[in-house]
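What follows is a set of structures to go through.
Read the figures in this text as sums done on the coordinates, not as results from a lab. These numbers were taken from a predicted model, which means no experiment stands behind them. Cβ atoms are built from the backbone, for glycine too; each structure is taken alone.
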Structure I
Amino acid sequence: MPEGKQAAAQGQSTGTPKKVDHAASYYHYSLAHMYEEMVNMYGRSEYVNKAIEEYHLAIENDPSSEFLNAGLAELYARTGRIRDAVTEAQDIIKRDPNNLEARQLLGRIYLRSLGDTQAGSQSQEVLKLAIDQYEAIVKIEPGNADNHLLLGRLYSLSKEFLKAETEFKTAVKMEPNSEDAISSLAVLYNEEGDNQKAIATLNAVPEAARTAKLYFVLGNTYDQQKDYKNAIAAYREAVKLDHENLDAMRSLAQDLINDNQIDAALNQYLAVEEADPQDAQTALKISQLYRRNGKLEPALEQLKKAEAVVPDSLEIAYDEATILDQQGKYDEAVDALQKTLTRTAKADNSYNAGDRANRATFLEKLGSIYYEQNKVQQALEAYRKIVALGGDEEPRGYQMLIETYRDQKQWAEASRVGQEAATKFPQDKGLKLTMANHLIDQNQGEKAIAAARSVLKGNADDRDTYLALFQMYSRLKRWSEAEDALTQASKLMSRPEEKLEVQFLLGSMYEKEKKYDQAEETFRQVLQQDPAHGRTLNYLGYMLADHNSHLEEALEMIKKALALEPQNAAYLDSLGWAYYKLGNLDLAEENLRKAADKTPNDATIQDHLGELYARTGRLKLAAAHWERAVAEWNKSMPGDFDQQDLARVQKKLESTKIKLAQQH
């Protein structure tokens, strides 16, 4: 017990209460106040002790003064003696339950404690204590909107949403233009999942009275509905009203990406970077947007900026390897991935779930780069390491192995690994879909479809299943069922880029059906929405070139696609084929050879090289490449290529062999 309090207690125990001396009390309070000022100026602990001592002497001369007791409690709180502050305030409330200052002090202490405590029972106890104080404060001072607002927030924390709504509505009624009250009510509705009510609350405020904060909350609300256009409009208003609101600028940039306005998003992120050069996440976003536009060097520069701020970021390391891969710097990409894997390795394999997921992502990328280099065994080894990680990543590793064996047309190995995986993970959805595709490899189409349909659950997770079914039906050339699966998948999509993916797949299906006009129309619709959609640029460019239509336009489309992915073998083949159709045979050969070097097992590329060599009179080379094309098609499943292409090439191969025989 403090010395002053002990004296007071001793005086009370004798039954002779000390006479009130206001002059002495004021004198000691003045000294206490002076020492408080010195604490503020110099922060020295001896001044704290002197101030407390003088407060006790002041209270000793005027024990009933709640002003002095409240002042002492405040001093305790400000100087970190929280237990003494709480005790002092509670003593005041015992004597005077309606003492507003003491309850406000206790409320503030509990609020600060809430921020310091971790989630759990202790946090809930402190939250209850804070609520008790602010419920009392609201009763004492019912006309203060801030009290209702604070109590509403506390109710929200404790998930008492109806009580919170009542308090927020009361605050709004008292101060109809209060951005804090209106935004708190809207955030509450969002938390309850009632976005429409939140939007109505915010839109009820006249536009002239809306603040940057209200527009920001409105943008967040539209975000939750995936209504990106309205979210963008709201964030723009927030930024217009507050040019330094970086959160609004970042949210605006992200929604511009969501709405596929890539250039506008890039400009917005560049503005954020100018305002906050140390924002590594923004530098990373800018890098990703540059990479998306095929500007690989600026993308790499932005990664270096981000790396300087957060040198151990796994995301930065991964993106750096991705850019090096796109630049064709495979050895550097592999080296970057291996260094990160070594740096994060644990000898005893004691990875948590997050570590395993990150490691699997790096190993998957490593495997894909090896595969690009035709280093199939090294790719398989990387995928086996994913399996060895165990946990949720093990089925993922098996999927990579199965798909690699399938790509290599090693059907027996694909079956062997698939059976091993199915034994371990009989309920894994991804593995079931992978093996369903493999059943088509084995000419078991009906069984494959049944297996894929067995994992449909009637919820949003069915999107990927319907996309897999689309691919299966397409391989089986069951076009109406393929289109229906694509329609079902589309119903479960909301993001603009997902919708574009559906249109792209629809266009590719029309092309395979030889509905070329419909395919062209669909592809052009995609490009209207995203002029830099690489796969569409390539597919449409190739299709036009293959049919000797709009050849110059086709060439430009393919060049744009290749600028986005310079090492893409399919795009290189398309470029070579467009040059062939235009009669530029040197450039045709250069690009077709590059494509063949990257994917030597692609029958279409081998066919194109055969056409080129036949046209330039190199019949032996033409025959060799056509033989390779026929061999690759014969190893493929019937649904994976056009039988007419095989018949055409076989006919040309036979004719060429006859010509070669006649030359001898």
Structure II
Amino acid sequence: MLVTVLAATIALTLPSDFDPDMNMRYKVRGGERIHEVKDAANLARRLVENGAPDDITLAVKVLDAVFKCQELDEEDPRRGNYWWVYENGRVTDPNAADFCLSALVPMMLEHENRLPETARQRTRESIRLALESVARRNVTQLYTNIAVKAFVNTILGGQLLGDEAFSTQGQKKFISWMQLTDTNGIPAEYSSPTYYRVTIRALRDLARLAKDEDTRIRTRTALARLGLTKALHIHPQTERLSGPHSRSYQGTTLLKATPERTPLETWIQDGTFPDWLTEAMTRQPDVMEIHETPVKQMNGTISTRHTLSYSFGLATREYGSQSNVLLTHYLRPTTPGVIYTRFLTDDKWFGSRPFGSDLRDEGQFTGVQNAGSAIGIYTLRRGFGRRKPRPILSAKATIIWADRSGVEEILVGGKPVDELPFTVPEGETIVVTAGSVMSAVRPLVRSKLGEDTPIRLEERAGDLVLDIDTYRGEEMAHDALHEASGGRVHCAFYFEVAGRSEFATARAFSEVVSSGRDQWDTTTHDSTTTLSLGYTREDRALGLDLDLTKWELKRRWTESGDLGFPMLESSIARQNRDGYVEVGDATLTCGKEAGWLFSPPGTGKYVAAYHGLKPAPLKLTVPNGSVEISAMGTGTVVWDNGEVTIDVIDLEGEPIVIGGTLK
């Protein structure tokens, strides 16, 4: 392990985008160079970690460049924060301090002695000011990646500075974040291909660098639970993080980045995640469903279905404009195919302002899923970010099959569509065959405002697109559109995906989908209009009730009854707050706080966890053995073919192991 302590003798090879005049890295935007301050902070960390004399000399210059981009005006409420981009010359992003601190604090904790005294003191003072700005902002715990960065930076920053107030503040935020998460099941910023990496990297630093053993154990427990969610959502066939996604950039949505299985495997190999997480990816049954809840208080829950042909996920609400609320990945000879949805105004497409290269969702969404079927319903968001919404010329729900070249067949009403664009008659089912799947869409009830509201299939910039219009006409304000619609502009549709092997032909699939009965009804009581939507056929039923006035989900159901808000529900892992969890042939008995159990079939491994703040008894029972603990706080108990590992806070008494040995 000396390589992590001793300085290198050979200087770091600088990245090709290093600007020696600025001592910062740069990006090219609109033909101009811009210099992001967080990139400079991260480069300084890498230079100091490498530690060669030339690296340290350059690191001091890079740190000076970072410090020049920190707001120091004592009268400015943003004092202590950093500029996001040097060229802005001011603080424009409230999160900049969190990103810069994530580089500076670990750098100082691990290798402060490599820097000259003056640079050390300047860095410490910069960190203190930045931590004060983070404390003043007090970001909501629902903003997962920033909330986690904030408490990690504050705990470790307090440790570095010897400031108990910062450390205590950070610990309280950490526990508060875990309690909020344990009320729901998973963090609010769920399954984000981009931002889950930010969260994991921050927690990894806390697990490595915190002096307090209880903090390290609590962090390892949180990492295990987050890792379990991510591993369960890695679809074995596509190696991608299955949907839905809380936040995703367009390139990630279109699977242009490295498969998400790769960083997960790296984190397992380097010890960030426990090695038993490999089984969560490799021991999935041929058909597996995962149900979890990120924000119960906002009617937010997610569901995902994995089969050998596809992954399909749905969220009951959007997390923001970067959400993929209904998302399918399927197999193709090259990269996997993608089906996703958006609600769009003014016929926006890639490159349209204000979204740039992203295709942001301008709608609010709710839905219900049952196996490979879903009902989704969109409305126009009243506002977008901090910008006052402008009057619009059109509004529509859009289903997108990325890369039209991979589409083999299109049917409308069971008949082939050979030329695009194509206007879809009302009430008809659209079926698209591509790669390993067939997918179907049935437009349901929707607002029909303006001069014309067609349903159209067309090829757009290389993609196959189905537009379901709700408005098209003269410019109209958002509120006026909602008022004209009698509550909220809305567009509902039924969606279904099936593996190619499930039906003999696309026509047979179309006939089955079309055999279902669509139902919708609106009722008004006390100025509240409720829309009830449903789809029923011989082998399935699903539906929802939605308050159209407040856009609030009231009820979801399938043929099995009303659906709830499970913390984690799957065939190989489960979490609840009941004090009793059963998965396969294993059971967990614990306190009535968040407890979970993972039981990958055929491995002889069982993982149990308890997240309670106060110690409580715990018993893990497996075939031919058990582990019983008089009382314990947050932590994990792992049974690996009779070898038992216990990593917990506040362990009371000697664990009793039957049929195995305590490691």
Problem set entry | Highest-scoring label, criterion being distance in nm of label points 7 Å out along Cα→Cβ at positions 561 and 577, among I, II | II
Seminar exercise, completed: From the coordinates of one of I, II, semi-axes √(5λ) of the Cα gyration tensor in Å came out at 71, 27, 25; that one is structure I
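For helix-only ellipticity at 222 nm (-39500 (n - 2.57) for each DSSP H run of 4 or more, over all residues; to 500), the calculated result is -8500, so let me know which of I, II that is.
II
Tell me which structure, out of I, II, gives 2.9 once distance in nm of label points 7 Å out along Cα→Cβ at positions 425 and 521 is calculated.
This figure was derived from II.
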Seminar exercise, completed: One of I, II was used to calculate P(r) over Cα pairs in 5 Å bins from 0, in percent, for residues 233-320 alone, yielding 3, 16, 26, 23, 18, 9, 4, 1; that structure is I
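Comparing distance in nm of label points 7 Å out along Cα→Cβ at positions 177 and 601 across structures I, II, which is largest?
Once distance in nm of label points 7 Å out along Cα→Cβ at positions 177 and 601 is worked out for each structure, I has the highest.
Quick check: 2.7 is what I get for distance in nm of label points 7 Å out along Cα→Cβ at positions 185 and 585, calculated from one of I, II. Which structure matches?
Checking each candidate, the match is II.
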Problem set entry | log10 I(q)/I(0) by the Debye sum over Cα atoms at q = 0.08, 0.14, 0.15 Å⁻¹, for residues 313-536 alone derived as -0.35, -1.07, -1.19 - corresponding label from I, II | I
